[in-house]
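Right after this note come the structures.
Read-outs: derived from the displayed coordinates by stated rules, not from any lab. Please read all numbers here as calculations on a predicted model, not as lab measurements. Cβ atoms are built from the backbone, for glycine too; each structure is taken alone.
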Structure I
Amino acid sequence: MKPFLFRLAFAAALGLAFATGAQAKSAIAQFGDPKYPPDFTHFDYADPDAPNTGTLKFQNYDQSQSYDSLNPFIVRGLPAPDVRNLMFETLMQRSWDELASEYPLIADDVEVAPDGMSATFHINPKAHFSNGDPITAADVKYSFDTLKSQQASPMVSSQFAEIKRATVIDRSTVRFDFVDNSRAAPLIAGDIPVFSPKWGMQANGKRLPFDQISVEPPIASGPYLVEQRKNDKDIVYRRDPNYWAADLPSRRGMFHFDRIVFKLYLDQYTKLEAFKAGNDDVDREYSATQWARKYVGKNFDNGMLKKETFPDGPAQMQGFMVNTRKPEFQDPRVRHALALAFDYDWMNRMMFYGQYTRLNSFWDASPFGATGMPSEKELKLLEPFRAELPPEVFGPMVKQPSTNPPGSLRANLVKARELLGEAGWHYRDGALRNAAGTPMTIEIMDDEPGFDRLLIPYTQALQTLGIDAHMREIDSALYQKRLDSFQFDMTTYIYPPVTIPGIELERRFGSRAASEIGSENYSGIHSKAVDALVHAAVSATDLDDLEAATRALDRVLINEYYVVPQYYERNVRIAYKKTIAHPRVVPDSYQSEDWIIDYWFPNPQGAAAIKTSAPAGSH
């Protein structure tokens, strides 16, 4: 959303206070009023008239190469592709074309208390689990209590930090009490996924501890069931014929395929060749080089395969996470040197065909990102921490190092060596060493085949500085385990974009999250200044305060060099068979794989055209 439009929406919200008397509503909005009226039939970006049939053969979901768990809520294991989206419904459904609004799903209405300190949800009497049991308020409380407990991954439990407790009012009514009267809290409660207490129940009547439920198929509330699992690289989901929510407005025009098949390939080259041969239906391409050079061949020429780009939502922060838990990375001058060695400009020109944009902020192209000099409000937030922050935080917002003329990689490496020397690292005896003579060694961990194109030039630049830098490519499941336990030096990670910064800031940057296994604070940030700025953002009550807090936070994060920022793509690249099609309207903000799985549909005309054009005797 453009900053101007966002400001109007937020300003409209600020004119609304909590109602003097609580009233149950079918939809709620964090800012302003919901876009869709109570009698809406479907979201604008859904196609309710599209056919519901057939099989969608999908490739690596979110680039994962394997999985070893059917439980997406725990630290243990790597969850099966899209299992959370396909099998677990939430109390309410967020729309993809608004700032922050929710519509009925498991809950058919919600009542926010006049003081904003609680919200009460009523359960749709038609809602039931995949085993046929009705969903009750007690089931909702059980799900919340479980996800808020230590048995759940910190990435999950921290999502609900704004909620103090859940209380069963009656069989169909549950109330959530909040830590404070944050406008986001009722929507956070609406995001709670619901599953049965019978999930993990053993034949002897005992239930496995939640963090040990791994291979047992979920007893959940969503539209699909697990039909088949061959190994850790294949899974088939079958649409539940008794799915209860198919005709709800928030679900009409979704989940058009009878079956969804995931095949996880070990490398992107095999994946692409399988797609080009017609073995799979759709391919979300992350490689600019592949897209520019490899999406060609007879099946593109004859029209069986199409390639198309779609406008993307907010920019995400993607970069090399520098693990400051390691002693060698605790000095920001060392981290700054690592940033200077990354030659983005050459890579974008020579390898990416100019398809990417450099990231200079954690909220690039957003009103929440810092630009220019700090405002008075930003300085007021930053000033108490001046002694412990780099002086650059209080100056103009820095741009990432460039190698475009008159800049050069050589000049950047000279500056990097100076910074390393100031931090006590000097080149001698064939390596960059500290005062004790210990050489600096950096392993860059990754699980994406083909990413070596980017890693090799970067490790070569680091080696020029005398650093023993090398890459290590590992399986997705092992990668996730090491990531969750912070067993890495550096690795690439993408922080999914959000429309409105909020509670996720605590699990990404907060000091408490730095020591929580499975949190998103991969860099190990432990800073009083960052904690204070995160608190200021989460507790902001108006747009100016929120913008000031996130911009000040942006300045600190960027100038402390916790991450070596990489780039983001302006468009989503998707190739697909003519046998499937997409809705006419593209949502404003979406996760591309889930958009395909949730809203795309079979295309009978395309299938008929392919069959008619097939050579005689072909199959």
Structure II
Amino acid sequence: MARKVCESLGESLWSPENENFAAGLNNTLSYQIYLGKFPTSQKFWIGSRSASCRAIDVKGRSHNIDCHERLPAICTQSAPLSNISFIDTSPRFHITKAVGDQTLTGYRDANSWRFLGVRFAPAPQRFGYSSVYAGKGHAMAIDEPPRCLQISNGEAVGSEDCLFLDLFTPYLPGKKVFKKDLKPVLFWLYGGGNVEGTISNPGTDGGNFAARGDVVIVGINYRVGNFGWLAVDGTNITGNYGLSDMVTGLKWIQSYIKDFGGDPSRVTILGESAGAAGVRALLASKPAKNLFHGAIMESQPIGFQPHRWYSEYRTVAEHSAAFGVPVLEAVNCTDASDKAACLRAADASALTLLPPNKLANFAIIDNKYLHSEWLQVTGKGFVNSVPTMIGANRDEPAISLGTLPPPTDFLEYLTLVSSLLPQDITAAANSPAFPLPPGDPAEAIFNATTRIVGDGALKCLGMATAYSAAKHKTLPSVYAFEFNRTYSPENFTSPLCSPPITAEFPFGDANKEYYKCHAGEVQFVFGVVLRMGLPDRDGLDIPFSQLVVDHWASFIWRYDPNPISGYLKARGYYNTLNQVTVSGKWKKVDHRKPELQWLQWNSLSVPFTEGPQCTALGYPLDYFETHL
């Protein structure tokens, strides 16, 4: 029977003659013991070269045993490790699962079961809310789905029929599903300014994270640009369609994730940049109540224009004045008797190929998904009260500022940047909170400006959110962080975002100073540096990424980013064990003495940074105490 089970997967019984027990099976079994799945005396069927039957214990010792014993089996795993340039979806690695009233065929690689392009909502009506898809029949889930319609290299790409998800799981249950065996779920929302993005980005492939963290990962496509966020006053086009897609994805999880080994009562939402703004909106959204149980916001845009509107929600009328009226003009619907019908009939490319000021990309107060201007962290309104992590990278805007001409005068440079935001930040030129650092004048001006924009657009009000939420206990726990080690994705980087190359470190010495840019943490969080074909620059990128995954996975499992030492030992994660011993405990935010975790090799806990700078910019730590 054990042999047949393995053969049904296209595999055979594992044998110590073909693979070293210490190559990973030892940790796999010790982890199962740690989880309480088996007693320490448990034996497992393995292959034998003789007529006798053989089992192995959790220490790797072989035993001849009665062939009629009922034991769990250990099978080989011949599926290759996929990467950015190679993936094997051949039928021998397929798996078909019953999901509701349909069956889905996915596949496995060396690290996880993978179901790609799973429809979670029917093709949505343009400017209509999405709903959960209850499929019937059979569907293949081995190819990436189309992205939602957006601009790429000056062309309209993707489809309006785009509401699909990718799912990665380390565990598939049998016909009977037991809650005690289910894994917590990570629900991923991509960034891209709410005008672009896709779950098919290889830099956010969830397979490695799922395997190392032992979690089920679901990433969804959600509508972007005018299809996701447009509102036109006086019509039934009221915006927040992308937000409705996020809620629909969470509802799909509640209905179907158990079939993939996920626990619908333990769902953490994670977003980066505009995705983090989506997380914040879900925290404020009544229709999302009880659909998730933890939240992580990485590089949430908030504060300066235009970042302000990602988190400070305008009314339909205000949003319509900013986007609705220009879009109507752009597609010749201004004078239509039925403006909504005209927009729904407009060519999809015409609604896509528009300049940024005519691409709606913000959630709004629609009195369905959002009811107030701000997330009510001081306790005066509705909040989905769940444990939360919030933070950013040290030098977020350097990647964008690096495209400007080198500065020669501080005030002139701030004037230029002000015109691009648009936000008047010139007063900072005379603020003692932003002194020019010593050294090359152009570099000093650039560094000070990076600090000003990073604080005002991404950091200050994020820390103010953590402060007020902790003070008023509107979120049961808050953990803050800042990345001081990053690895920018190749399709979104600049030379400024890479460490200096030296003779000893030809790919860059990450221990030397470089700019820790926007999106530079994402590849670490998903554990894909090697999967992307990138070098470990100094021998610490992979251990650091493992550390980050272990912090994030600990939060997903326990709503606390401090991994348990027994867990780390059971899994053989000794690099992380050594690092958390060095860094000490990652503390919850205490409003009386708020601290954040400075994430680097040899991390440490430090007081909230940039206090005087945030005050000078008008975004002090108690901002929400006086603005809500």
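Suppose you compute mean count of other Cβ atoms within 10 Å over residues 483-490 for every structure in I, II: which one lands on 18.9? Source structure: I. Computing mean count of other Cβ atoms within 10 Å over residues 291-298 across structures I, II gives 24.4 for structure II.
Quick check on the output: 12 is relative contact order in percent (Cα under 8 Å, 6 or more apart), derived from one of I, II. Which one produced it?
Numbers: I: 20; II: 12.
Label of the originating structure: II.
Largest in mean count of other Cβ atoms within 10 Å over residues 27-34 among the labelled structures I, II is structure I.
A value of 4.8 for distance in nm of label points 7 Å out along Cα→Cβ at positions 75 and 595, calculated from one of I, II, originates in structure II.
Which structure, out of I, II, was distance in nm of label points 7 Å out along Cα→Cβ at positions 427 and 451 calculated from, if the result is 1.9?
Considering all the candidates, the number was obtained from II.
Looking across I, II, the calculation of semi-axes √(5λ) of the Cα gyration tensor in Å, for residues 435-514 alone that yields 31, 18, 11 traces back to II.
Looking at FRET efficiency 1/(1 + (r/R0)^6) of positions 155 and 563 (r between Cβ atoms, R0 = 41 Å, to 0.05) over structures I, II, structure I comes out largest.
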